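Each structure below appears as structure tokens.
Coordinate-derived values only; no laboratory data. As the structure is a computational prediction, the values presented were derived from the model and not from experiment. Cβ atoms are built from the backbone, for glycine too; each structure is taken alone.
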Structure P
Amino acid sequence: MRGGAKIGLVGGVFAVVVGGVGYGAYNVWTGLNSTGGSGSGDDSNTTQAAPARTGPPSDDEISATAKDFLAAWAAGDADKASQLTNNAVDSQPLLAGYRTDAHVSKVTLTPGAVNGATVPYTVKATISYDGKTKPWSYSSSLTVVRGLTTGKALVDWKPSVIHPDLKKGETIRTGEAASAQIKAVDRNGTELTKEKYPSLGPVLDTLRERYGNKAGGKPGIETDIEGAASADASADSTPARTLVVLSKGKPALLHTTLDAGVQAAAETAVKQFSESSVAAVSASTGEIRAIANHRADAFNAATQGKLAPGSTMKIMTAAMLINNGLASENSSILCPVSVMWHSQTFHNLNNFSIPGGTLATSFARSCNTAFIKPLGRFSDRHLDPDTALPSTAQKYFGIGKTWNVGIPSFDGSVPQTTGPNTAAAMIGQGLVQMNPLNMASVTATARNGTFHQPIIVPKSLLDGDRATAQSLPYNTAQQLRDMMHTTATASYGTGTVAMSSVGGYKGAKTGSAEVDQQGKSNSWFTGFSDDLAAAAVVQSGGHGGDAAGPVVAAVLRAG
């Protein structure tokens, strides 16, 4: 649908106002001279008046292309606007949908100062739907590039040209929301908002999508970014993200298991390091107390990440060794500089060794070889080294089962392995994959003795059953707690420095996970204080106690 357009100056810069003025009286279509496109925008001009230009677009070309594109977009002429991009096929539906799907009835586009080939601009629009109108304003930008075949200056098409939060496969639509808004509160009744707790943005969006209607709400009229289906089946579809609320409907009151104080501490803690994530759970119930991420991609790695957990895995490895009579916390265990398994050599950090050490000292100092060397004794006890650890992880810690958390989650993976990967799994490398929620749950199981599957909403709201596991043998659980306590308090414990400010009965385990072609290892740390368990990862953070350790300590102090 074509509307009128008025071209003028707003604040000294070019602007286009869509309204009732006749568009045909103004010539804004100066950037294209052909009868139509061939689908790409790049090859749409068949006239060969001059050789195609090469090199970066000039300042004049950048300004003219941006002006023409914004003019056509504001006028509601999606065909012309799309032909001024280098991808008419993808851009045309979104540009057309700005009117037909988003129901934008009027828009003013105001370019800012050109920065190289990038032109920032502000958008002031009016959305009209079913007799309701609402103003809408935001900022975005476009970049002008040289067309590969025609040599024309064209807008480099990305969905963010339409709106900075729009991603490939997503659309902007106005209408009755698919789900009611929610007023999410923590376990004490404190309201949880995206503005106060930014990391909860995707979590709150998912909670609304799943439980807004179920918890008694009534949908309103909104302008939303509708998500595309994820390629990862475990991630579910991306929930809608609200841009404008034309009418609220009836928000649903949704109780969560989160703790506002712990969440606030988690939000602050992850900001210390880029690419960091943390999760905290109650050891006695599995209720999630906090989820926070500080990442460039806004991905909820705290619950959906898939990374090797490094030596934090030794909690489950120790449980497997103790359960099968291969070691106990005070038994002697060799910790040589290196050990070989299936022709692959494994080393300790900085090639240290522990003469005459025990399992407890090897655990506290994070000796890799002490946890790999017992593989040589498995046949004596008729154990299969390739299945013993996966079996322990699933049987007692719920890792490998399907969790029903209330939000999308990756539930950990300790697969059967062969050859060197079996030894690597013992120290949290190779094919083992975890995220902070998984490791916080592992720590909670060690602290409590029984696995309680993490949840973020009341059990009554969950569809289906939660995962369960057998309780750890009492003696095994006690030894795990003892060794984690030593790691957090002994002078030689790798977690002692980070946990020094944490009170209560406490325990910890550090981890440094090496990643191929990554110069610095991922920093892992998990710990507990009384009933609260937390785990964190800082990608490329180095030693576990250096980066992830302070994040976990800050969260535990708040609990």
Structure Q
Amino acid sequence: MQDTIHNLTRSADDVVIVGGGLAGLFCALKLAPRPVTLVSAAPLGQGASSAWAQGGIAAAVAEGDTPEAHAADTIAVGGGIVDEAIALGIAREAAPRIHDLLGYGVPFDRDLEGRLAVGREAAHSARRIVHVRGDGAGAAIIAALSEAVRRTPSIRLIEGFVAETLLTEDGAVAGLQLREAGNAAARPVRLAARAVVLATGGLGHLYAVTTNPIEAGGSGLAIAARAGAVIADPEFVQFHPTAIMAGRDPAPLATEALRGEGATLINGNGERFMTALHPLAELAPRDIVARGVFAEIAAGRGAFLDARQALGARFADRFPAVHASCIAAGIDPATQAIPIAPAAHYHMGGIAVDERGRSSIDGLWAGGEVSSTGAHGANRLASNSLLEAVVYAARIADDIAGCAIPSPARLPDPLATPRSGEPDAAAVKRLRTMMSAHVGVIRDCDRLADAVRGFAALEREATSIAVRNMATTALLVAASAWTRRESRGAHFRSDHPAEIRALAQRTMTTLAAARDVAESLTDRPLPHIAQPMIA
């Protein structure tokens, strides 16, 4: 580790990519042979939400399908705030990016005639999801790209470090402060860089029930926000409706493709409940299905995914990853309904970026879930996340290739930061519990106000940088959710249940604005806080 630290401090690379998920790996490969440093908190291939993706990649590659139809589906579920030009551009770039992935060795499923096999998922008007062995796309893609990265001599890989602070000078990126992952007492390392790509993933692990790995704690969003970056749409958090309730953290996921193959949602009485809530029933947009599942659990009836008739004995072969998770929990999905609950799954918000992946800070790009491109609006269409990640990773690489980036300058003086130390486990547990209880599937004014005040206080008082960054991201989500007094897409307010046409616009905010919201709420009385309902 000392050799790694020594090499880091002497780095003169002009491009640093932070994140070992799909966006980070793909961007590094696309930049080759330009030298880059890729910083990954976990060993390559681990700790990335994209490796856990079961659904696949949406792409209009089948006969009769078109990018225009794909974009139309994306816009239809996005709650009226999708950037239509961005959605269409991503859909049109899908086929070339699938071709790139095939070139890197991703073994996408094919039909008997050798064509790419495509499946259907919720709110898609056509079968356009490209899979690997049914539910293994994410793992297969990350494995193939990780191997390609390790074979590429222009990519210097630094594993086991997290980025905890983005360093800037005169409004431009100057470098990063890194620390050994899992060792809060380790000496921080400061790395000079004039071009930084953040591909650090989402924030699902800020919630007590999530499908995301522990690394998805919103750190990339936090360090960009603390450096002054504009943050877009942070209130829009997508909850996957079918996390398997097996007592595990994170919760295993039962892919939406199961419902695409005919699995149904039932309550403890054996009754299908989605047929009364939406014409598409189980294939309705995720926010509607998540609220339907949440309502059954809240009413005490429970919620279950039933694939007994649709798949039965074929379950293990068609969906091996889900089958393994069920068996490990003592559930045989061929003969038993699977207990489920909504879980924090994907963040539509993030660092605001333009069509090239550029943020509001000179020299900072962002791609993948940590960014917000405008493609998802208030509610992401199934299997568009991996597509967006590869499209923007390629765009960022092209943009950087055309930029004249100055050599790293002298690093700015160190910033005042909390003392080094292990994250307070009790504080982390309180934060995650409050996010699930107050900033979850169903929200209201009083609970959001309490969350804003609590996260603002924790951000001020945190004694570790890791906890402070978690609180920073949580504050941004809660403050924007409190400010948006309507229901739109994945953001549902029980006290403002209607969608308001005048508010059909994206949120653009900053950490300073979120702190102002917290300050405005400091004199309001604390409401009575009930315990969270976590299945």
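Upon calculation of relative contact order in percent (Cα under 8 Å, 6 or more apart) from the atomic coordinates, which of the structures P, Q produces 11? It was calculated from structure P. Once Kirkwood radius over Cα pairs in Å is evaluated on every structure in P, Q, the highest one turns out to be P. Assuming -10000 is helix-only ellipticity at 222 nm (-39500 (n - 2.57) for each DSSP H run of 4 or more, over all residues; to 500) as calculated from a single structure, say which of P, Q it is. Going through each structure in turn, the value belongs to Q. Work out which structure the value 1.8 belongs to, where distance in nm of label points 7 Å out along Cα→Cβ at positions 202 and 378 was derived from one of P, Q. It must be structure Q, since only it matches.
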